[in-house]
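So, here's a batch of structures to check.
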Structure 1
Amino acid sequence: MPEDNRHKNTISSFKFFGIEEIIFITIILLSIIGVGITDYAPTESWAYWIFMAAVLCACAVLIEKNLLHRKDVSFSKLLITQLVHWGATLIAIMLSFAFVKTGRMTYEGSGLVILLLLSLSTFLDGYHVGWRFYLAGFFLGMSAILAAYVEEFMWILFIIALASIILSIYVEKLLTAKRHLHKES
């Protein structure tokens with residue numbers, strides 16, 4: 001019997017790792033991979049950033065689908081909103097690489113522009129999806145700034161990623177506690 005209680009406590013201690021938290025951590029990790037690819041192989045990074053835009057769109061749709069019960073909107077409207085938002089982002093990413101092909105921009109410059117595009121799109125989508133997308137957008141923006149101004153920036157990016165993940169977990173715990181207090185009142 002005591003073993004069952006220990007198992008319940010273990011499960012409840014990991015309860016804050018819901019789908020939104022897992023998606024947020026995945027976005028942060030994929031962003032670090034993308035920044036690394038862009039830094040070390042800028043000519044190959046375009047495919048990864050196109051993939052990343054698709055992943056961000058899928059994550060946004062998944063989160064919004066899970067929150068659909070809180071909103072007075074149909075799933076088809078949410079889906080169209082996300083497809084337009086991320087479709088426009090995808091077009092801007094492709095245009096950035098078109099500028100590279102015409103000699104108007106370098107691969108490195110294009111990578112920074114794409115990071116800024118993804119940062120802005122992710123941050124703006126936070127309005128629809130939730131506060132974690134604001135934080136992920138901020139992280140992408142900081143990645144672009146660090147990549148542009150700091151020579152050895154990856155270790156700083158890891159620290160910011162870890163801080164973002166810890167902050168996200170802490171805020172989620174606070175919000176969960178606040179919801180439970182509100183329900184009890």
Structure 2
Amino acid sequence: MSPQSLPVSAFVTDAHLSPHTPALVVLGGLPGVGKTTIARQLAVALSAVHMRIDSIEQALRDAGVTVWDHGYRVAYTVAEDNLRVGRTVVADCVNPWPLTRRAWQAVADRVAVRAVTVELICSDVGEHERRVESRMPDIANHRVPTWLEVMAHDYRPWDSERLVVDTARLSIPQSVQAIVSALAS
């Protein structure tokens with residue numbers, strides 16, 4: 001019997017089956033608070049897809065696109081595709097406006113999955129500035145913002161329910177655990 005004629009179930013083993021309910025975890029916050037570091041570890045812990053807006057937007061810029069909301073629109077669509085096939089998605093983005101926050105919730109609503117929204121903050125302003133000023137780009141051609149640019153960012157107050165995680169007070173593993181616990185509750 002050739003592999004093409006075998007049923008799909010012949011390739012699936014119990015080791016690959018892990019029943020879980022997919023969810024959308026949206027990490028937001030100003031640049032330099034630790035979103036990507038936490039998102040990567042959270043994605044590994046949850047066996048989830050890591051959806052990083054910076055990567056999407058840089059790919060668009062590299063293709064010659066002047067980026068406005070394109071990165072978010074691509075991310076909403078790809079996140080929805082992954083949620084529809086049962087994957088948990090960790091969205092890693094500034095998520096600066098009520099408009100973007102509602103759009104992420106709409107993605108979860110369309111697929112009928114739970115959305116856990118997390119605002120990451122760094123309450124120690126000196127530490128936040130140090131992190132921003134010492135960052136090195138980890139995406140080809142990406143320019144990370146300066147401290148002045150971060151402080152001038154159009155980041156609107158939250159008017160919706162969210163988990164607030166202070167990365168000045170919690171370590172990376174503690175931050176990940178706080179989010180996993182919120183997801184489990």
As an exercise: relative contact order in percent (Cα under 8 Å, 6 or more apart), calculated from one structure in 1, 2, equals 30. Which structure is it?
2
Thinking only about mean count of other Cβ atoms within 10 Å over residues 25-32, which of 1, 2 has the largest value?
2
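If helix-only ellipticity at 222 nm (-39500 (n - 2.57) for each DSSP H run of 4 or more, over all residues; to 500) is calculated from each of 1, 2, which structure is the one that comes out at -13000?
Working: 1: -29500; 2: -13000.
That value comes from structure 2.
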Name the one structure among 1, 2 that distance in nm of label points 7 Å out along Cα→Cβ at positions 105 and 129 of 3.5 was derived from.
2
Structure (1, 2) behind the derived value 25 of percent of Cα pairs over 29 Å apart:
2
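Just so you know, all these numbers are worked out from the coordinates, no wet-lab data involved. Quick caveat: nothing in here was measured; it's all calculated off a predicted structure. Cβ atoms are built from the backbone, for glycine too; each structure is taken alone.
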